[in-house]
Structure 1
Amino acid sequence: MHSPDLDRSGVPPEVCWGMSSEASRARSALPAIDDRLVEPETRYEMHDGELVYVSPADRPHASRHLQLCALIEAHTGPEVEAACDQLTRTSETDDAAPDVSVYPDDPHPETGGRQLEELAFEVVSTESLSKAAAKAAKLVGRGVRRVFAIDIERSRALEWSAALGAWRELDAAGHIDDPALAVPLPIDALIHNAKADDAVARALAAKHNPVFESIRSQDRTKSRAE
C-alpha cells in the first residue's frame, strides 16, 4: 500500500528553509520549547492536546534506534549536541520527542535554555509513516530545519518536504550533508541493520578525533621501529 504522505513525483526535493517575517512573529508567540505539557521521564507525549502513551520498542526498531544514536553522535562536532527521546514543545497542544535530535550546544541567547533542534530523526515502520508525517510537519512548523525518517521495513531513508507536505525518499548511495554535521552522514549506514562500527570509525577519522589520531601516530611509530 502506498503511503499518502510519500511523494513519488521524482522531482528533486528543493525546499526553502527561509522564514517570512509573519512566520517568525508567529513562532515567537509559541510556548518555549522546554515548556512541558507532559511529565518528563515518562512514556507520554501530547499530540493535538491528547495524551498519548508511547510504547517501548521491540526488535528491530530498538536495535536501529541504538545504531542511529551512535551514527549521529559520531558525525556531529563539538558545537552541537545530540539527544535521544528529548521532548520539544512544538505548539500550544503538542509536546513530543523525536527519536534523535541535533541542536546547537550554546544556550539560547534570549531564554538561556536550549536551542531548537536543527535536525530530527525518527525510526519508523511503513505503517507508521502517516503518524511520523504529522510529527514532522509540526517540528518543521516550529522551526526545525530538517526531519528524517528511517523506514526499517523497506530499508530506506526519507526527508520531510515542507513545500510538498510529503516524505521524499533519499538516494541510498548518497549522504546527508548539513551544517549541523561535522562530516556527511552516509545514508547506507542508516538504512541497513548492521553494526555502526565502520561508519563511526570513518567519521572519527574524518573529524581527526584526537584519540584516533593518537592511535595512528603510535602505529606509525611502531611501524618505523620495526
Structure 2
Amino acid sequence: DGPAPYLLMHAGNLGAAFAPAQFAMLLEKANPGDQLVLVGYGDGADAYLFRVTGAMQNRPEKRPISAWITTKGELPYNLALHFRQNFQDKPLFPPEVDPWTSLPLLYRERDELLRFHAQKCGNCGAVWWPHRPNCYDCGAQTGFSSIRLSGQGKVASFVAEWAIPTPVPPVGMITADTPEGARITNASTDGDPRGLKVGDAVEFALRIFHTAKKLPHYSWKIRKVRG
C-alpha cells in the first residue's frame, strides 16, 4: 500500500539500525499475506522481500517502536551535542584519568553486568545484585545460586543528586525493589528523577557507564516505565 511512516522525522538518523527499526515499525501493522520490501543503503545496498505469515499472530507482546516514539523526550541541541561527545563542559573524569578497569574481570562478570544475573542464598533465600562474597542477611559464604532478574521493579526511595557532573542535572539515585526480592540502588536514566514517587513502576536499562581503555563498560540504570 506504499511506504511506511518515515521514522527519520520522529527518531532522527539511527545509523546502521535505521533500516531494521523502520522495518519493525512497519511490521506493527502487518497482516498475514502482506508482502514487505526492506531496502537499505550506505556502504553498499541491500534489498529484501518478505512475506508475512500467520506466525505474526503469535508474536510475543513487546513494546513496539511506535510506543517509544510516543513517549520520547526532547533535548535542546546543545545538550544533544553533549551526549554525542562533540564537547563536554563537565567531564566526569579529568582527561588524564581513566576509570579503573580489568578485561578479565569484565569477562568473569558478564552474567552479572550484561545478563542481569543476581545471587540467591540457598540458606535464607535472600536475593542481591551485584554479586558479593557473603549473604547480607544470614552471613552465609557458600550455597549461592544464580537467578536472572526480570528487569522490573518499584521505587523504594530516590534522591536527585546535583554534585555529580552531568550534561543534564540532576542525576537520580534510585533504590528499587524487584519481584525476585532484590533491592538495588543505581543511577537513573531517560528522565528527570524529580518526577518519581515511591511505589512507581520502574525498569532496568542496559547503559554504557564509561569507556576506559576505549572499551564500552555496560551496567544497569533505572528508568520509570513509560507509556
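Laboratory data are not the source of any read-out in this text; all were calculated from the coordinates shown. Computed from a prediction, not measured in an experiment: that's the story for all the values here.
Just a few scattered comments:
- Origin of the value -4000, where helix-only ellipticity at 222 nm (-39500 (n - 2.57) for each DSSP H run of 4 or more, over all residues; to 500) was derived from one of 1, 2: 2
- Looking at percent of Cα pairs over 14 Å apart, for residues 175-214 alone for structures 1, 2, the greatest value goes to 2.
- Among 1, 2, structure where relative contact order in percent (Cα under 8 Å, 6 or more apart) as derived comes to 19: 1
- Answer label among 1, 2 for the case where mean projected area of the Cα convex hull in nm², calculated from the coordinates, equals 16.8: 2
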